[in-house]
Structure 1
Amino acid sequence: MSLSLVAESTGYNGATAPCRLNIIIIGAGISGLCAALCLAKAGHTIAVLEGRADLQEIGAGIQVGPNTSRLLIRWGLKSFLDKAGVLPAHMSLLRFDNGERLGHFPYQAFGSPCYDIHRRDVVNMLHYATAPLTTLRFNTKVASIDPDTTSVTLNTGEVIQADMIIGADGVNSLTRNVVVGSPTPA
């Protein structure tokens, strides 16, 4: 995949935000990178903070359904999806207890492809698309979040202030704990 693929995307509507914000996104998984890409394309300044040293995403295969693929294609990522994913022709719904077939439908009925793809490939695709448009900081662990000053303090003591903070920090989320007072895993 070449950088020109992302840069030449014409499917994104190109709308820019009337007020450009400095945004911190905590977490560089699928959700964090999608938010970063969309917001950067709208003209915001994005810093993605990731506690891990790299994007060694754990997990296995996932399904990128038609609504999600429509969005990723709009962002200029169709050739990557076509290269890394498999296009199933249809889906059958079966009862767990007896295998009875409850439904069957072709994916073409939804107007956009459905892909079976490895989670790591999705994260790598999003990282590739996001990297030229954002600041991605690895080995950057957030120690605390201050909603009153819209700032984060890193475990190094560095304080970063922004106009907005988005929590995409997954299971055992620090952000969730700050917002709802619950450390309950996702």
Structure 2
Amino acid sequence: MPTTDPTGPAALAFDRLLTEAPPDVLAAIAVLGADLLPPGLADQVEAATAEQAESMTLAAGALDGERVAVDPRSVPAWARLGLADAFARWALCTGETCLHAPTPVRPGPVVAAAWRPGLVVCRQCTHLLALRPRSDADMRCDGCGRVTGGVEVGDGLRQVALQAGPLLYMAGACGECMWTVS
């Protein structure tokens, strides 16, 4: 009897929750979820999430950007669903990982990228997500798939990072696919 991969339905359910639940319900779910975890695990998830948020703040500052909280409904579907898929694969242990095998039962900051779907790595292994600089893959928009001309001709990618708990999801967006944060 063939088995079905639970990742797709879980990712869609996560996305639906992000886009349809009122913010106060999302906050209540986060509190309830933390209360359901064993105390040690809940503390580890909280610490990994805080560590990831701090590193995002530092990275944004180093890149002359800023870290902002956004309403998930304002994030385009291509980025939101990519995040949901990466999170579901990591949470359900159905994706690939680096050799350190990060899992939710041993929470730590983890990273996924739109250009390497299905792969979640620990911070020490982010080199596995690297693309050859100036290659078509490096200059391809993760939203529409267009290969951009590069920043030197005013047609570069904007780097995007979305966080869901301890997971950081990275993507590159061209000018047409980049969204504004209000």
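Values quoted throughout were computed directly from the atomic coordinates according to the rules given, and no laboratory measurement underlies them. Predicted model, so just to flag it, every value in this text is computed and none were measured. Cβ atoms are built from the backbone, for glycine too; each structure is taken alone.
Computing helix-only ellipticity at 222 nm (-39500 (n - 2.57) for each DSSP H run of 4 or more, over all residues; to 500) across structures 1, 2 gives -12500 for structure 2. Work out which structure the value 50 belongs to, where percent of Cα pairs over 23 Å apart was derived from one of 1, 2. This figure was derived from 1. Of structures 1, 2, which gives 0.5 when distance in nm of label points 7 Å out along Cα→Cβ at positions 47 and 135 is computed from the coordinates? Here the read-out was taken from 1. Consider the structures 1, 2: one of them gives 28 for relative contact order in percent (Cα under 8 Å, 6 or more apart) as calculated from the coordinates. Say which. It must be structure 1, since only it matches.
Out of 1, 2, choose the structure whose coordinates give FRET efficiency 1/(1 + (r/R0)^6) of positions 55 and 95 (r between Cβ atoms, R0 = 30 Å, to 0.05) equal to 0.90 when calculated. It must be structure 2, since only it matches.
When distance in nm of label points 7 Å out along Cα→Cβ at positions 31 and 127 is calculated for each of 1, 2, the greatest value falls to 2.
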